[in-house]
Structure 1
Amino acid sequence: MVAPDKLTTSKGDLVIQPVVHASVVLTFSGKNIYVDPAGGGHLFKGLAAPDLILITDIHGDHFDEKTIDSIKTPNTLLIVPQAVADKITNTDKSKVVVLKNGDHTEQVGVSISAIPMYNLPETADSKHPKGRGNGYIFEAGGKRLYFSGDTEDIPEMRALKNIDVAFVCMNLPYTMDINQAADAVLAFKPVIVYPYHYRGQNGLSDTNAFKQLVNAKDAAIDVRLRNWYALQ
């Protein structure tokens, strides 16, 4: 597992632990928040159990019930879109919070907003139709983190404001290519961006080229390259 990063907030450090593909673990104020834990419980060995789990979509690299069952506790809360809630079989419904695009909740001392994630153009056979899944904005200690989930460079992403840390996907044919991702990042200008979720049908996207595209036009954006596939 790659080394974690620390983000200084008004309420202490927020620890960012990349795990694999779309899986991220955040630790803040004594609470552990997992985003899209998937791929097997062994990948999370040594990490504290989740107080909160965010799931973006129904696909197995985001919603992996076997992995969730292996890491959760009886007190773990799940925040999910309705499409995921409909597929959950092994979690007490009282521990499931359903958010649709535009909804907001506050749990374990953090604020979470669900925003759209979808493919362009919008078609009937889209891999990610608008409204089914959630991207998330996570706010803690005065910092705002954005998790794209599976999306292209949609207007809702490009219009984001005051994002301190962004996790942006880039894998064809499921989401977008590095050029779309870079163009979107240059539009909403996060302070820090992690390219993640960059394994596609033809292997790994060129994240070094993504970094060059972004920094050629805005050297101030801190593009952090991490090996999200070190455990696989």
Structure 2
Amino acid sequence: MTKTNLILMRHGESEWNKRNRFTGWVDIPLSKKGIEEAIEAGKKIKDYPIDLIVTTNLIRALMTAMLVMSEHSSGKVPVILHTGEGQLDEWGKIHAEDCKNELIPVIRCNELNERMYGDLQGLDKKETAEKFGDAQVKIWRRSFDTVPPGGESLAMTADRSIPYFVDNIVPFLREGKNVLVSAHGNSLRAIIMYLDNLSKDEVLHLEIATGEPIIYEFENEKFIKQT
């Protein structure tokens, strides 16, 4: 089996990361620092082959992927696929065969979206801790099974992220494609839990920096993290 690369990347800092607000599924763009982080990440992986990009439907992950590719040495152009989206799909067809080798398909999905924080979304994290207590907010943010009001636990995020990864990303790696995944802290935490065989306790201590590539080699059905 051909050895391929899986590159996982949490989006750069968003405007609400900067302002210390719970973001979840609220569609907030990158901050200026986040843009710079994504560009720097692109420089770090500019010579890694990339055949496919998987990102989420949230703009901070999509912006990150596009900025990363703006630095890529291949010079290839990301093309966002709109499969099944009606007129957008039909009218976006490419009819010039000679340009298709210059493109990298971009698949978007909801399954790898950030953990949904429910009633906490938009709230200031410091003010929320003052209102409910540091211990309660820590449980909402850092426990595996506890659900914040109206939201998702990390376990629930893993229940959608891991199956999507196994069913929709691993097959491309098996085909010999190198894949960049631009997603979010908690969906990536769930995927890394699966890849590194982490326990429920171990994954709670896993910190994923914004705009920092995490690279695995995939060969013979095994993932090996690169340093």
Structure 3
Amino acid sequence: MNDRTCIVTRRTAEPEALLRFVAGPDSSVVPDIRRNLPGRGCWVTADRAHVEQAARRRLFSRALKREVTVPADLGEMVDRLLSRSALGALGLARKAGQVALGAAKTESAVRSGKALAVLHACEASADGVRKIAQARRAVVHAGGPDIPAHKLFSEAELGLALGGANVIHAALLAGEAGKAALKRVAALDRYRGPAPGADQVAAARTTENAAEDTE
């Protein structure tokens, strides 16, 4: 088996598109989010559906070539680890001055081309999200980048990570720390999968009003 082949789909992929798992000292399956734990590892497509399918089909023992115990909450465990990693990276980006906080600063960062991505708290109002979505579309229409938006964390989680109160909207700015944070945020978003009603700029191009109403 190729060391970067998904044990569920049997397809090879880049490491960023996969999650690595190893057997822990107690023979339980351990997610290796940073891909640096020692020992034989196996790879699973980096979304929750494939992780839970690997557990349900008992594929980990075969791939790791030993009997292992799969935690009942493995899917949730991976989510927590990815979430913690993303929030930690957001904190580092904030310390590096590569985060803009607040609706006005976020919209300004988008329109000026400085934003790598937009973050909305789960509690964000439809109106607030819509205004920033309009700015993102305006950038695309002007020939600029398609700036992604993510709604993954609560207001409290964003506030704790970014050192501010009532953090509803934020933008990740260009820079190494901002890029690193975006990579981890995107990994969590990919793992959780698309949420119903999530904003998609591509969809908004053809169904602008409908997309705005669902945000």
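As an exercise: Cα Rg over 2.2 N^0.38 Å, calculated from one structure in 1, 2, 3, equals 1.12. Which structure is it? Source structure for this number: 3.
Quick check on the output: -10000 is helix-only ellipticity at 222 nm (-39500 (n - 2.57) for each DSSP H run of 4 or more, over all residues; to 500), derived from one of 1, 2, 3. Which one produced it? Answer for the origin of the read-out: 2.
1, 2, 3: which one has distance in nm of label points 7 Å out along Cα→Cβ at positions 79 and 111, as calculated, at 2.4? For distance in nm of label points 7 Å out along Cα→Cβ at positions 79 and 111, the value 2.4 is produced by structure 2.
Where does the value 20 come from, among 1, 2, 3, when relative contact order in percent (Cα under 8 Å, 6 or more apart) is the thing being computed?
Computed on structure 3.
To which of 1, 2, 3 does the computed value 2.8 (distance in nm of label points 7 Å out along Cα→Cβ at positions 47 and 175) belong? Of the structures listed, the value fits 2.
Laboratory data are not the source of any read-out in this text; all were calculated from the coordinates shown. Keep in mind it's a predicted model, so treat the numbers as computed, not measured. Cβ atoms are built from the backbone, for glycine too; each structure is taken alone.
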